[in-house]
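Some structures to go through are shown next.
What follows is calculated from the coordinates using simple rules that are stated; it is not laboratory data. Given the structure is predicted, the values throughout are model-derived calculations rather than measurements. Cβ atoms are built from the backbone, for glycine too; each structure is taken alone.
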Structure I
Amino acid sequence: MNPKFGPLSRRTFLRGAGAALALPLLDAMLPTSRAAAVAARPPVRMAFLYFPNGVWQDAWIPKNAGYGYDLPFSLEPLATVRKSVTVVSRLDKANSRTGDGHYAKTANFLTGLHVTRTAGRDVNAGGVSIDQLAAAQIGRRTPLPSLELATDPVANGVDRNVNYTRLYASYISWRSASVPMAREINPRSVFDRMFRARAGGSHTGSADTRSLLDLTMDDARDLRRQLGQDDQRRLDEYLDAVNSVEHRLTANEQLAAADVSRWTPPTSPANLTPPPANIPRANFREQVKLMLDMIVLAYWTDTTRISTFMFANDVSGRNFSFIEGVRASHHDTSHHANDRVKIEQYQRIVKWHVEQYVYLLTRLSQVREGERTLLDNSMIMFGSSFSDGNRHDPNNLPILVGGQAGGRIRTGQHIASPRGTPLCNLYVSMLDCMGCPVQRFGDSTGPLQGLTV
């Protein structure tokens, strides 16, 4: 139903002092004629979620291909969303085979090209990454061309074990071969960039620190009176989601402040130690979920259609003892040397990452968008830059793709590609689904067989 005073623009905002709250897709924004409605179908979104240190393959790769595939231990969380997910195995990144360690595999995760070994700042990941290639073509259609998210600060220095700059461990998104995209690790900054900065306000610099809902309440009431019943419900669901995220941001910041207040800098240089790693971000698990919620809100409001998220920098030593049965760090367990105790913990850490992926897919599936859901209209890739972390092998990469890209992707299956199939073949298919078709990307040999309708 259209609003009483005429159709709404897709770019309608709820405005208040220092705030501009974008709206989700409402029936009131849809054209009335059938032909125009077909032309106004919801857009396709694309995200790339990266986790470091590979996987224990026996706990990841299904034993059988096709639509009746099994769920090994690390993939068990997919049970609730498996109809919306495609498991892809045997994909290769041949240009990473000559590079030692992690760095030559991480930096080219989304380029597929050769990474230049350097100990300085003359970095080179071979070319533009898939997300930025798409952003250059369609990014002008949204307020933000793309969104780059992470949890760790950029790593500095040189890993003398392999003589690569640690910068390569921090970036998967590249504007060009030598220019990585800056990442945002503070969920509050992402939230303000999406909803406050657009109106010239900021959480830290504005005198008015009321919540977004308080700031935009008058505008929301006026709009609600113009909407039909279904749109009123959609608007209420969206505003509740924004309000929930903002309250969780505040709670996380208060926890961070408490952590800072409990840490006392040493008085003696002889005892100089760095502050606890959790001070800037307080709660890693909540930080991850907040970042995933930012992707949901960004896609829900069409603020951007392209995003990347790094769960951690590669060579991450984060301790995962918050997981039952895990006592060690991620990087340490990935170098398991076939030790069953380490392998068991390694599998559990990977499984936790899959659980976070399922959280994102579930949130997207709960948002109705036209005749489909936000998940149906998206492609959410999830993976790591090599297979077994102990071998640093860039062949048979662990890759999942969630969503149907508006009906283009055949989900619910395990595609066991021919051995050595380039990972970039998947990227060719994804670019086509985004409306950015290419003949070749990276070291591709064509589209990924069996993925699309």
Structure II
Amino acid sequence: MKTSLIFSIILFFISSSHAQITFERLYQFGNDHCNGYAVSQNHDNSYIVAGSMGTNSTLHKILVFKTNEWGDTIWSKTFGDTIYNYYQAEAFSCLITNDSSILVCGWNYNNVYLLMLDQAGSTIWSKQIGKISDTEIGLSIKPTFEGGFIIAGLAYSYNGRNDLYLVNTNHNGDTVWTRTFGEVWLSEAGNDVVQTTDSGFLAVGYSHSDSTGFDKVLLVKTDKGGNLQWLKRLGNDSQHNNATFIALTSDNNCIITGSTGDYSSNAVLLLKLDQNGDTIWNKEILPPNSGYAYGNSVNILPDNECIITGGGGKGLFLLHTDSTGTLTWSHNFQELWTTGNEVSQTDDNGYIIVGYCWDPSYFVDRVYLVKTDENGLITGTQYKEEQQYPIVFPNPCHEKLIILANNDILGLDVLNSWGQTVYELSVNHPSNRISIDLSDNIPGLYIIVITTKTMKYAKKIVHL
């Protein structure tokens, strides 16, 4: 596996008045796209991030990495069997179990994939769930009262339609039951699921109609055994409505977030529903000056206030509402090219957000991790534009080594492990991309020193 190349910067501060750690971090492993879809806080305040590395053309692999409480990477691992050019592996959800194991859910080899890891990132067990002839994807996993897990996602049977898919497993990931819900004339999926107070399950997602061209919010309520109790589709035939995340409130109702509108003028959808799926209130929220927005994740605070993340015209946002769904404050991070995929409250009453940031300079996605205080702020000195370190890849390398920087590279030196200079380059025509050939050098550890207009940066590399 390639040595991880962590493209991280960026500001981290301690709030002296509240003793809350806050930071922003960008991560890139290898030289491919990296996306973060889920984050969980460990009992020791470290974080586990799950997502994917790669593209449809380079083949996605499951990406899991661990950071300390400051966001510094402790380890990173990739998983998945991309043995054919159409098989992908991605992780969309993760959680920390009662024994501190890490459970990751997604898909691999066209089926739901469960991966149990220890805190060092070593595999305890893995499970494939689904039919050989179909495609099943796990988009969300939650613990059950019985000590097992419930998974929501979609099942695609190659008839042009997909159905909402539910899987109930025991604590070892062994399947207890699977269910599909949907109509042959609709394309439907489950984005999230919770266990309700009656031990049944409530799954949310979308229902797409080819006849109208629009989506509706899909609600599926089952009993403990996965038997359908009721199914509802919310919305109209003149705009899209999609539910991406569900959370239970302290008054035994639920909050759903997602999006509503058309693709050019979406707003964050926030619904409060009772136990029968009837609407208590319905809010459409547009962060200030954003133009459009969509909600990806909601977390319920102790007083039934809501914290929401997603993306839109001003990039990744963090929204706070009161218990009636009325917006009380909002913050944007990194502005354009960022999306927040999941948010949760941390043990110090701050918030951790994971998503991704697309850099137009490098044409690559990087995992974006943000830790805020209880007010959604990154505290310390005033926010300033990030300083970006050069990217060096591939690492390890066989022959060619590529250096990318956000400023023109003025020169570079390559030193061996004894500190001797084995390669020196003074750039006559500065560029932000340079390629060098190390094939004449013996295998081993080297240090490359890169000089740009704004900094001098040293990076360890391994030449094979």
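The value 4.7 for distance in nm of label points 7 Å out along Cα→Cβ at positions 344 and 368 was derived from one model only; which of I, II is it? Please list the in-between numbers first.
Numbers: I: 4.7; II: 2.1.
Answer for the origin of the read-out: I.
If mean count of other Cβ atoms within 10 Å over residues 104-111 is calculated from each of I, II, which structure is the one that comes out at 24.2?
II
Given a value of -9500 for helix-only ellipticity at 222 nm (-39500 (n - 2.57) for each DSSP H run of 4 or more, over all residues; to 500), point me to the structure among I, II it was derived from.
Comparing all candidates, it corresponds to I.
Looking just at percent of Cα pairs over 21 Å apart, for residues 144-247 alone, which of the labels I, II belongs to the structure with the highest value? Could the numbers behind the result be given before it?
Details: I: 55; II: 32.
For this comparison of percent of Cα pairs over 21 Å apart, for residues 144-247 alone, the top structure is I.
Of the structures I, II, report the one carrying the highest value of relative contact order in percent (Cα under 8 Å, 6 or more apart).
Between I, II, the highest calculated value is found for I.
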